[in-house]
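In the part that follows, the structures are each spelled out as structure tokens.
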Structure 1
């Protein structure tokens, strides 16, 4: 997850997380981060379901911003 105060390409990283779904019963992950950001004009979240490049599916059920 990255953010920018001015909407351009100078994005600043908030957090980078890698998680492997293993064993097969592990189908979900819950993370909670609290940050204090001022003047946010752009927020970017990138989800790569398979960093190895194969076919995979990922979904985001909830994203809460306040």
Structure 2
């Protein structure tokens, strides 16, 4: 497994992790110098040959600012 050029914040809007809401994710992303994927429990990130694909039946958001 190699390194990727982004961060992942899981548990978006999970009942058992109430602080992992979109407002908190936006604040976390604003503090980073690299992209962030905020994903829920129905989402996965697949990276093959440096190509990123979001596999999801849920909610997610990509922050790149």
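Read the figures in this text as sums done on the coordinates, not as results from a lab. Just so you know, these numbers come straight off a predicted model, no measurement behind them.
Suppose helix-only ellipticity at 222 nm (-39500 (n - 2.57) for each DSSP H run of 4 or more, over all residues; to 500) works out to 0; of 1, 2, which structure was it derived from? It was calculated from structure 1.
If relative contact order in percent (Cα under 8 Å, 6 or more apart) is computed to be 37, which of 1, 2 is the source?
Numbers: 1: 37; 2: 34.
Considering all the candidates, the number was obtained from 1.
1, 2: which one has log10 I(q)/I(0) by the Debye sum over Cα atoms at q = 0.21, 0.25 Å⁻¹, as calculated, at -0.85, -1.11? Label of the originating structure: 2.
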